[in-house]
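What follows are several structures.
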Structure P
Amino acid sequence: MYQSMERGLGPQGWWPGRSRFEIILGAILTQNTAWTNVARAIANLRKARILTPGAVTDISRSRLARLIRPSGYYRTKATRVKRFVRFLQRRYRLDLSRMFAEPPSILRRELLALPGIGPETADSILLYAGQIPVFVVDSYTRRILSRHGLIRSIASYGEIQTLFMSSLPPEAAFYNEYHALLVAVGKDFCRPVPRCERCPLRRDLEQYRPGTARRFLRSPP
């Protein structure tokens, strides 16, 4: 699957961000919205020079909310960003290098303890900002694997993550690109009403599960 997506789509260059802190902000702000909206919010923060932990510490929550308004749910997300920065200050003195030097299992547990930080957001922070080899699972990944018959539709986040991490070499750059390719396929082809004809995975799907793509076209799950 990886090779087919790589051949068909090429390198994805994900996650967009100029610093580790900007990537962390993006991981929080992208919850329940499209990346185009997050990019507008990040642009507002960059213009206001609020893209460092110290700057976020000093800004009021109300002003932060106004700046990130394009990302949606901006008051809730402003609270989550401020909460993360307070955690970073209290536990790691606003030093991301100190934070990412923590054993990954401990850091992941700490992140998940923050209200509003779920497994996908925590793992995005670990992988994309920390370069820690942990596979990120999202709704696109679930849909693609379910349609290919690789997981049950009710599989948990942990079960899907284990499928990848027990089958692939533990390399952060590889996990990064694999997840980015799955997102691209999910956005452009494996949609709620699928577009199987030009999907780079269709050849694999037809080879191993003949007729499946045609069934999707007739009656999308």
Structure Q
Amino acid sequence: MAVPGLRLAWETARGSLGTNPLEIVVHTPAHWALILLIAVLVVTPLRHALVASSRLLGVRWGRRFADWNWLVRLRRPIGLASFAYAVTHVGLYAWFDLDLDWLEFVVDVRRKPYVLAGLAAFVLLVPLALTSSDAWVRRLKRRWKLVHSLIYPAAVLVALHFAWLSKPGVTAPYGYMLAIFALLAYRVIVRWRPTKGAPAVFEAEAPERHSRAD
């Protein structure tokens, strides 16, 4: 997950970022924050699909949701990596685009919808990162799931930020937006029409618990 950031740093040091290196440096971390956020949302549908495939094929391993708990354990580091890229993007934007002029930032928020969408998404991601530890899972108990449901509006806002920021004719942001809406639609369908043998999606997305030995 650190590879995109290291590659960006390497290409920046080599001076091989093309004719507009500043734009690439500032926006590449935001791009990877979005990709990793989508990866977090993919975990549960992928887990359901793998269980269904194992049952359909009649294989012995993989027929239980517990067999794919290693996927659930990946969600936390992926989510934290997404937040790290988001922080990097915000810091670079503040440094290079605003020159740390917060009055200019207020003007950007008022005049540029993509800045407002990005700010709102970042604000929603902050409590997710701060409460990602096992200690916060124990402290918040049932409220932990409620707090971490903020990932859904955050993902939509990040996609909007990317789409509004992109130049006309660039279609990649709409592909990301379609993927996000498909993943959210899946959650709605499973939540309200759970099939036999498949738990409600919010149960499946419960935080993994580690023993003290971990």
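One of P, Q was used to calculate distance in nm of label points 7 Å out along Cα→Cβ at positions 73 and 89, giving 2.4; which? Matching structure: P.
Comparing distance in nm of label points 7 Å out along Cα→Cβ at positions 17 and 113 across structures P, Q, the highest figure is found for Q. Comparison across structures P, Q (criterion: volume of the Cα convex hull per residue in Å³, for residues 145-192 alone) gives the highest value for P. Out of P, Q, choose the structure whose coordinates give helix-only ellipticity at 222 nm (-39500 (n - 2.57) for each DSSP H run of 4 or more, over all residues; to 500) equal to -23500 when calculated. This value belongs to structure Q.
Every number here is computed from the coordinates shown, using simple stated rules; none is lab data. Since we're looking at a predicted model, the values are computed, not measured. Cβ atoms are built from the backbone, for glycine too; each structure is taken alone.
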